[in-house]
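Got some structures for you, see below.
Bear in mind that the values in this text are calculations on the coordinates, not laboratory data. In this text the structure is predicted, and so the values were computed from the model without any measurement. Cβ atoms are built from the backbone, for glycine too; each structure is taken alone.
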Structure P
Amino acid sequence: MELFSERIIDRHRRWWIEKELHPHKNLAGKIKGPEYVFNAGHKVPTIYHVGDKAESLPKFKKLPERFVIKPTKGWSAKNVFVMVDGVNLLDQKKWKRNQIVKSLEKNSELDSNDRVKLLVEEFLVNWDGVFGIPLDYKFFMFGGEIAFCHIIKRLSNTDTSRNLHWYVDENFESIGMKIITTQNPETELCSKPTCWDDLVSTAKGLGEKLDMFMRIDLYGTTRGAVFGEFTPQPHGGRGYTIEADKWLGSLWSGIEGAGN
């Protein structure tokens, strides 16, 4: 039996080093992913702006009071600004438009890579209406089967050790396992979202349609399950506990994880 980490590293080698063709290899993109999900009949964030350069960022007065800025290439909320009345909720600092432009020019690939675009999209409100950054619901999917859902409450973009983590099954019960060596799950389970059934059905529907292993990242919001992004190679296959690596590896079948 191969480990999950070995499967993920093998996928990266096949797709990106050997340039193997696969119809879903580019769905991790923050434009192609939402298009796929929208066409499949599921909810995605409203897009206010797509630009080629950091300087294309619209003036704030032309945007709603709440919005999210992010490049189409990135991970772990890097170069993301969750703006509410001029304050970035990820660092609790006030940012002016020109400061964000300069930061993106310096720290992202927007101005050096023509394939990277700038997105400004809808600020999603958490399912309970509580003000702040909505929780992440990251479903590890093997086709239409849910291995588990990793729930994250983000408290800091600069000190990720402050973030809270839970791992649950589709019945919203703790799986009783630590998945990533650097992420300690909370002992007390978080509140079950009122849209949990919608989150589960969305993850299953997309997983079944993809028919492969994919981490499907969703938000539980006041308008139900809303798509975040696809992650075909979570953590690059690194950092998994031995127990989780063996367990997830045992769930993988076929070349791409779902018997195919």
Structure Q
Amino acid sequence: MTPYMTRMPLGFGPANGPRHVPDRQSGENRRIRLEVTARVDGLEPLLAEDMALPADPVVVVEAHYLSDLRWLAGRGYNIVRVRVPVLVGGRAFDYLPVLWENLPDAIMTGREELGYPKLYAEIPGHTHTGGASRGSASWDGFTFVDLAVRDLVETSPGERNPHTPRPEGVLVRKYIPRTGGAGADADYVTMTPAGAQPPVVERAWTGSGRFAFHSATFAQLPTLHHVVNRLAALDVREFVDARILHTRGDGDLSAQCIVDGGPA
């Protein structure tokens, strides 16, 4: 358990959250993850400075369904995120240009404490019909992304996605605008080191799958259309992998650190 972190609003004492949970709370942090991998062109504008793409780059679109979280007293929430393998100084990392969550508490703590580029979306639980598991995210009734995994075959829990390198960590760019003028109060890359309390994969399935981002107008997605439309414009050349993972346990990301001059 990390020391208490101070967050707004002030004057009310220390705040609990994902990285500080009362000792009496129990839970194992269970997660169901759907992921679809595709070879994609047009990723360069999504990257932060000093990042490069590997040869034959891929994008992984994932939906996570979390439950039994200690910091939420046994509750859960859902995530849809975009993951891009990148190279920094010739070393392999995963980069998250954007992710959506359906719980404001997770969004606020993740943006402020970790630097994760989290946005809000309605993310219902996944469904399994017609031999396919499906996930989606929407805003005020407009569905802007769908993904589906089908033709599932159970496989070894330790089998990795062969199309993505084993990363040294997860990188995100933290940006907080400065109040009252141009510039930023914070603008730097942060990293979640690999191997920091990884979850235990209990069951795994592989299959075929697809994802699709749906272009939107300002009227449909007033605060998200610029993000969704950039993703919808990516040139998806081929879907190459799809899988479902059931995991138990996970870290609280308390090892998150600022990257100063490149990953150490």
One of P, Q was used to compute Kirkwood radius over Cα pairs in Å, for residues 88-199 alone, and the result was 17.1. Which label is that? Q
Value -6000 of helix-only ellipticity at 222 nm (-39500 (n - 2.57) for each DSSP H run of 4 or more, over all residues; to 500) was derived from the coordinates of, among P, Q, structure P
From P, Q, which structure was distance in nm of label points 7 Å out along Cα→Cβ at positions 216 and 240 = 1.9 calculated on? P
Starting from the value 2.4: which structure in P, Q was distance in nm of label points 7 Å out along Cα→Cβ at positions 16 and 176 calculated from? Q
One of P, Q was used to calculate distance in nm of label points 7 Å out along Cα→Cβ at positions 104 and 208, giving 3.8; which? P
